1. Given a value of -10500 for helix-only ellipticity at 222 nm (-39500 (n - 2.57) for each DSSP H run of 4 or more, over all residues; to 500), calculated from one of I, II, which structure does it belong to?
2. Here Rg/Rh (Cα atoms, Kirkwood Rh) has been calculated and equals 1.10, so which of I, II was it run on?
3. Please state which of the structures I, II yields 6.1 when distance in nm of label points 7 Å out along Cα→Cβ at positions 33 and 97 is computed from it.
4. For the read-out distance in nm of label points 7 Å out along Cα→Cβ at positions 177 and 313, a value of 1.9 was computed from one structure; give its label from I, II.
Structure I
Amino acid sequence: MNATPTLTALADRLRATLGERAVLTGRDTDGYAADWRGAYRGEALAVVRPASTAEVAAVVTLCREAGASIVPQGGNTGMCGGGVPDASGTQVVLSLDRMRAVRAVDAANDALAVDAGVTLDAVQEAARANGRLFPLTLGSQGSCTIGGNVATNAGGAGVLRYGMMRDLVLGLEVVLPDGQVWDGMRALRKDNTGYDLKQLFIGSEGTLGVVTGAVLRVFPAVAARATVWVALSSVEAGVALLALLRRRAGARLAAYELVARTALDLVLAHGTGARDPFGEAHPWYGLVELEDADGEAALESIVESAVGEAFERDLVADAVVAGNAAQRAALWGLREGVSEAQNAVGPSLKHDVSVPISSLAAFAADADRAVEQVVPGVRRVTYGHVGDGNLHYNLSKPYGADDAAILAAADALTAAVYDAVARHGGSISAEHGLGRTKAAAAAAYKDPVELALMRRLKSALDPDGLMNPGVLLS
């Protein structure tokens with residue numbers, strides 16, 4: 001640890017302010033100093049666990065006075081290392097895991113106010129208890145927190161109908177880098193009185209302040225769902241099916257996921273109880289979900305019509321409709337189990353990218369050629385959200401190869417993917433954020449004017465550079 005006497009004394013001051021149990025040091029910080037994948041591990045000067053917005057403000061003020069940088073942390077489920085400290089031993093991890101109150105439910109206004117440390121599962125349950133739906137769904141929803149979802153502008157499978165976190169937030173409460181509290185907890189759909197400040201903090205990954213509360217949009221509860229797993233011959237067929245579904249289902253189309261056979265093979269091999277819905281293998285699969293407030297009959301008619309047309313146009317080769325909740329969960333398990341199944345076969349390179357929907361097929365083919373030239377036989381574990389152009393273009397070592405084969409070529413493989421993204425007018429981060437993993441790459445691929453504006457905003461709000469340094473902006 002390279003802590004100065006001032007930083008060493010900071011832990012004592014934090015204990016005096018928050019109490020002994022709210023400040024962790026030494027080995028007690030281990031669970032907060034590494035990400036869930038084990039890809040990032042640092043060393044924290046201390047982990048502080050405030051229980052209120054006032055305590056967060058006090059922590060930020062004390063850290064600023066001591067010159068200590070702060071790493072805000074939610075559920076620590078991120079994919080890019082944005083919520084863990086570096087190896088210097090001088091950073092304070094500010095965990096929101098004690099701030100778990102549902103502050104208010106306004107069913108008539110379709111709004112829900114919560115602390116930032118509330119888990120996504122808990123928010124969904126609070127909405128259900130009031131006859132409402134909070135539509136964000138993630139594989140980590142039992143652990144991830146609303147503050148982290150806001151900070152990374154989380155996406156998930158429901159973006160097609162409901163949008164990303166940016167579209168689901170009405171108001172925010174934020175502790176600024178100077179310790180002031182901005183109270184923007186307004187549950188308004190219209191507020192045309194100047195800059196929409198909340199949008200600065202959504203997706204900012206803790207680099208502009210600490211989100212301590214949020215007012216969220218909720219929706220009427222869904223009366224019926226129809227879930228369909230389809231076999232596709234190509235990405236082109238998958239994109240064409242999207243257009244058909246939008247025409248047939250309209251706003252009822254809630255989710256449309258794409259899964260490559262390579263990805264499904266991993267789930268079938270390593271997922272508990274996973275079963276192939278079809279008797280033969282197909283190159284690609286689609287997972288379609290429709291929602292309706294009017295009951296199942298309307299959905300059944302739409303599904304029958306849309307799938308029938310898809311067969312006639314040779315867009316799908318086979319299809320199965322979930323007949324009950326257990327079958328629906330099994331189909332979603334095939335999609336949601338990909339990331340964990342990929343981890344079972346060794347190190348993987350995660351690429352969360354987006355391109356225009358019209359370019360999905362061309363990008364996938366382009367990227368496939370590019371990575372094959374770097375590492376022949378590299379496995380493309382591709383899956384993602386067709387409806388918003390977001391693919392998780394992940395890579396695993398070739399069959400029979402050892403881990404060194406992909407680790408040695410990691411930089412070259414990532415560059416090949418990112419270059420393909422750039423050629424097709426895309427983004428190197430669609431929903432996972434930049435964190436530490438992609439900060440330098442973003443600087444290389446973003447427009448210089450755009451990057452300069454981001455740096456100017458950072459400097460204006462955090463002139464001392466103490467909020468999550470090294471994350472988002474390199």
Structure II
Amino acid sequence: MDEPAEIGRRVQRLRAERGLTQRQLAQPSYTPAYVSTLEAGKVRPSEAALRFLAGRLETSYEELATGRPAHLATELRLALTDAQRTLATGSADEAAPHFARLLAEAERLGLADERAEALLGLGDCALESGAPADAARHFEAAELLLAGEPLPRRARAVRGRAVAHLLRGELRYACYLLESAIDALNAGGLGDPEALVLLYAAVISPYLDMGAVARAAHAAELALALAPGVGDPALVAGMHRQVARTFLAEGRPADADAALAKAQAVYRQLRLRTDLAHCHWMRGYIRAQHGELEAAERELRTAREMLAARRAALYTAQVEVELADVLRRLGRYEEAVELVSGLVEPHAAPGSVDAGAVHAGGAHRLLGLIAQERGQAEAAEEHYVRALALLERSGAGGDLADLCRLLGDLLRREGRTEAALDAYRTGLGHRAAAPGTTTLGPPPAAPFGASATTPPPAPDAKPLPAPR
């Protein structure tokens with residue numbers, strides 16, 4: 001809203017243009033004296049008063065309060081919808097310039113909500129393009145603009161920030177952001193189903209990457225319980241996609257496949273290409289777990305092609321690690337090595353853990369397995385050690401424990417018993433901290449009346465501070 005003097009001049013001008021006296025404008029809800037005081041800029045009108053006067057002056061509340069014709073904001077919102085559709089069905093590279101242009105227009109017009117929507121769109125584009133540092137910056141700016149809004153309105157920005165930190169390898173901080181928002185929603189009586197499902201679904205990935213399977217399962221149960229209250233089909237589909245990961249971790253592949261089928265049906269209907277690619281990716285993983293390697297290769301290649309077409313660099317790299325492992329199991333070593341040879345160095349991200357550290361660690365683990373199967377023990381050990389260094393930076397507890405087992409087995413077969421014991425002890429240390437917990441203290445509170453099973457209590461620990 002403009003300053004009182006500016007609003008007063010605007011009311012006076014519009015009243016004169018319409019040939020109304022102050023008494024005619026004021027009746028029946030206000031007095032001529034109030035209109036006179038308002039036009040003189042001596043009082044800040046309430047929203048109710050401005051809406052009444054806008055009706056009498058045959059204009060919009062927005063134009064009376066800000067001087068902007070209402071159609072400008074409406075046209076900008078329509079353009080934002082078009083940009084969001086481009087991102088969903090086209091590519092991030094196509095959508096990003098539209099969001100940038102709309103952000104500049106919203107800033108020129110002083111439209112805070114539209115600025116926030118444009119920033120959220122730019123954040124989503126950056127996530128899909130594999131630029132998590134840029135994504136975090138856009139989501140932080142959006143959250144700052146929405147600081148005075150209720151938490152459900154800020155949930156997309158919080159979730160975006162958390163995913164950006166996850167992709168940068170900062171698993172624990174991603175958990176901290178999501179858990180804090182979930183607790184605030186539930187404790188404040190703001191248990192909006194859509195916001196909670198968005199946050200519960202987002203927290204599953206970092207939980208599983210850290211080895212906190214019980215906590216991931218608890219989040220999945222709560223998300224499923226809240227899903228009937230969500231009207232956005234894409235959000236429900238995304239939840240089913242994440243819930244499928246917990247079913248896999250619990251050894252329930254049939255349930256995981258059924259959840260993915262539900263998600264795929266929605267994504268095909270809405271033509272959401274990146275999300276559909278994630279479903280192919282996960283189905284490939286399920287096929288590989290069952291030893292159906294040819295089918296797994298087909299699913300993973302489909303996912304890789306779809307993600308590469310969208311230039312989703314980090315996601316494409318993760319799929320390539322999975323695909324290379326399938327090729328290794330098929331005995332196609334040269335193809336596997338060629339596929340991951342460009343992934344062994346993570347991309348530097350200023351002020352954070354290197355982006356891509358998790359899948360770079362996965363690439364080294366895979367190259368170690370190939371070297372070991374070829375009888376190249378020294379090369380295998382080198383790859384395992386480099387993978388350990390990368391995964392320790394990201395806190396991927398479950399992967400670390402498995403890697404320590406592989407390294408310990410290799411060293412034991414080489415007759416290096418003490419070194420093998422050290423590797424096993426390191427793995428046990430990571431595994432001991434994992435079941436059902438993160439390092440962030442008690443799990444987030446469940447929504448009022450939720451019936452999902454409570455996970456085991458977490459050990460006492462202080463929340464991590466924000467990264468500097």
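1. Details: I: -10500; II: -23500.
Label of the source structure: I.
2. Numbers: I: 0.98; II: 1.10.
Answer by label: II.
3. Working: I: 1.5; II: 6.1.
Answer by label: II.
4. Details: I: 5.0; II: 1.9.
Value 1.9 for distance in nm of label points 7 Å out along Cα→Cβ at positions 177 and 313 corresponds to II out of I, II.
All of the numbers you see were taken from the coordinates with simple rules; none came from a lab. All figures in this text were calculated on a predicted structure; none of them were measured in a lab. Cβ atoms are built from the backbone, for glycine too; each structure is taken alone.
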